[in-house]
Structure I
Amino acid sequence: MLIAPFKNEPFDLFDTDSAKADMQRVLKKVRSEFGQTYPLLINGERVQTEAKLVSTNPSNPAEIVGYTAKATTQHADAALEAAWAAFESWKRWSQEDRSRLMLKAAAVMRRRKRELEAWLVYEIGKNYVEASAEVAEMIDFTEYYARQAIKLVGGLGSLIDYAGEENESFYIPLGVGVTISPWNFPMALMAGMTVGAIVVGNTVVCKPAEDTVVSLAKIFDIFAEAGLPPGVVNYLPGTGREIGSYLVAHPKTRFVNFTGSLATGAQINESAAKLAEGQKWFKRVFLELGGKDAILVDETANLDDAATGVIQAAFGYSGQKCSACSRLIVVDSVYDALLDKVVEKAKELVVSEAKDNPGFGPVCNELQYKKVLSYIDIGHTEGKLLTGGKAVENAAGYLIEPTIFGDVSPRARIAQEEVFGPFVAAIRVKDFEEGLAVVNDTVYGLTGALFSNDRSRLERARRDFHVGNLYFNRKCTGALVGVQPFGGFNLTGTDTKTGGPDYLLQFLQMKAVAERL
């Protein structure tokens, strides 16, 4: 099978009038499709239910983007049965054929790129660039895993020769898994989690976040258009408490792939570890959870570059990235100068409805809106408010000003707990050594950045800044598939390193066969 080498999909910066006009045209078209109802997908069949999940526009919650059928535990049973039945044939497809099908899916995604971007703008409040970057990442995952899977054919390569025997080892898929995706990157992460599993021969039941059921329905339409056999992927929107928990605990679930909060991830890990009646394997669990990511700036740094990096990492997509900068740790001698620059840039940000392509738009829902505002209340008791600190006045949606608190203690709640919104806690330290200690004083370990022009400090951080993804003199968000494998340490999760060369191995098991000659 001859395919071109992997290249990252470009995303649109919307820096031309024609690109903006094209997006606005597609936004208008997508808006005309609001209010439709999308079914479950079980064994290739579209299933409607009387009960529905409702998806609203966080920029204007009175607007209903769409509805989906709402799964029950009976639907979950049926989906698992369908996935196991499909597994028996899907696992026997050649790897080239499975990879070819995924490349077809990526091609369909690419043709429908602008439409998919528009759904993200409306359903989850991304501005144009953030939406374009997510769709590009989804295409990247699909293209990259299709190629990586081919490289795994034949196992580890040559084994040690042993006289009188023929020995070989090779990988086989695990079986049926459950993927539970988050709302903040609904298309990219569900597609990546799902494609990674199915491209090497597994089948899956997919439970999306309730806030993004319409966007995900579009992706499963694409899988069907690409020609995935019935039952290989099954789409099961429902509540996490009912359907997610049921699927995780089910004895027919072989593995669970979850991205979301630490609290939910811990519950999933505990539930999946228990042996259910009739279960004959230990479930594999892959967790990508939260972060309390830090940018550390020392006195040798270029402060203009650092300020730009902080703004991009802290407020891109309203801070709703697990990699977002939520702690800014600055050496005392440049603390005031840097904070002045950061605050000035934050005040220039435009916050409005996502369709207007602002600096950033709303947080995702009412629950998250209230959570962020509650942390702002806490911030008033733990630091000095430098900018923001309130909801946007007279806004219909869940809009919150970019908020920065200064002179925060490293052990304050706002410096330790994940807020997941446009919120930064700035911490003053006496020197680089103290700053590095503060960086690592957290239960998380996902991303971080160091702004410094001291080579010895960069090398010290390379070893001792304890995160899965570390960046020097740039923002701590924006990992690229195949370029920066993504995943973190400590309670951030199981460090699956999505978009990396080892990711697919988690969905495989090795078999060794020896034949006496």
Structure II
Amino acid sequence: MSDTGPASSRRQGEPDPGAGAIALFCGDEAATRRLAEDIAMLLQPGDCLCLVGDLGAGKSTFARALLRTLADDPALEVPSPTFTLVQTYPLTALPVAHFDLYRLEDEEELDELGLDEVLETGAALIEWPERAAARLPGNRLILRLAAGDTPQARAITLLPPNEAWRARLERTLAIRRLIEASGFAGASRRRFAADASARRFETVQAGADRAVLIDSAPLPPQPVLRDGLSYRQLVHLTDGVDAVVAVTEALRARGLRAPRTLGADLAAGLVLQEDLGRGSVVEAGRPVAERYLAAAELLARLHGAPPQADLPLPDACGGGSYRLPHFDPRAMRVEAGLFLQWYLPHMGETVSDALEETFAACWAPLFERASRDRNWVLRDYHSPNLIWREEGEGTDRLGLVDTQDAMIGPAAYDVASLAMDARVDVPAELEQQIVGHYLARRHATSPGFDEAAFRRDYAIMGAQRATKILGIFTRLAVRDEKPGYLVHLPRVREYLTRCLRHPELAELAGWFDGRLGETG
């Protein structure tokens, strides 16, 4: 597939591609299917995709490939909707309705087919859209297909209705170029499970070779929270992908199993990484003790050497370096404040200025004490980001992913993240085994290790993390309409209760008394 530059001609009934059209050449049917995959990767609810072309131009081939990509099923039956006019696909990735308007006798019949209802929650794929052009949404993408210079070749013109659509198209095509340039010629692309961030993930496969694509598009300007900074700036969340590359390469340099960087476009926010597999430290929804203990041992090894703050970037990515930020008391305080902003209002409590002041006063001395420790903090060291590799040995049994928000701060933070996993129930007995295993390894590798200070920091950081997560999960449920996160709240409340039992958190425990709700 090649991009032959902008095109501007259009047929009657087509919207004016004000942002400029994109002309592509697909040399064979496989290239046409790959373009369908590229378009499938960007589709979202409300998108209307119109296929224009004569009989035999390849509309059915394109539609079939797009639907099979979204279904992640190469054998998905995709019957032509010529006689039924519409065929629906309630796919997990995105519900899609496939329309064929060739037999439409009157444009008004489109209203009866339920196009508007489809676009409320899913996407529409329309063949012969010119039969009802006046009834179609103006914000629709036109794909014009025409025969090429060989029987399988196709000339395809994408006509985006506006600049936003064109930007989405250019990004998915840029991803394809990165994939091809990274040695994955002809690779398939599939959607991959997203996390709680704004990033997108894809799996990429060419034969037996697999990779993961991280798409971290630039974020829109964020509102200022305090001190002229946004929330992301205050808590040191990275917005680019230089940290993705720098941190994973630094972990690899320390002999740990982090994914190799296979290709990257740092300016565009795109990284192609080695796929470490799907092995989990959890089975049947329960933590596997052996695997959690191995994860604790890996942390002890990481924390046993002096932390490195300045991380080099590979020459292939332009060189330079990335500096890990310090997990300072301000960042800790801002994160914990999400509890006041989201959780308490959700529980029906009004947050007054006085309440905020007492909350901050209880935390302040605790954060000052904990922040004195300077070590690696990977931030989300828990089951979703730990890949169990049965074939590995030693620390190679665990793959580390999603480490781009790493900082320098209290080593206890990651131990608490692991031993009180927000996504899975860790019984108190196993929690103590994990902590004890970590402590034993630290004593063996770090002369002068202060266990009492660590246990204090563990309680502080565990409480801070649980408080933050209660706020984040409530925000995801309320603001982002992801109610599934509420199921985790009882577990996180229980973890917070455990941490508050430490003697040095007595004042903070008093503040929380009566404000958590049920912990079972």
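If FRET efficiency 1/(1 + (r/R0)^6) of positions 247 and 375 (r between Cβ atoms, R0 = 25 Å, to 0.05) computes to 0.95, which of I, II did it come from?
Values: I: 0.20; II: 0.95.
Going through each structure in turn, the value belongs to II.
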field: Answer label among I, II for the case where semi-axes √(5λ) of the Cα gyration tensor in Å, for residues 119-422 alone, calculated from the coordinates, equals 40, 23, 20
entry: I
statement: Working back from 38, 29, 21 (semi-axes √(5λ) of the Cα gyration tensor in Å, computed), options I, II, answer is structure I
query: Suppose you compute relative contact order in percent (Cα under 8 Å, 6 or more apart) for every structure in I, II: which one lands on 12?
result: II
task: Compute distance in nm of label points 7 Å out along Cα→Cβ at positions 87 and 231 for each of I, II and report the one that scores greatest.
output: II
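Read-outs throughout are calculated quantities, based only on the coordinates presented, and are distinct from any laboratory measurement. The structure presented is a predicted model; accordingly, all values stated were derived computationally and were not measured. Cβ atoms are built from the backbone, for glycine too; each structure is taken alone.
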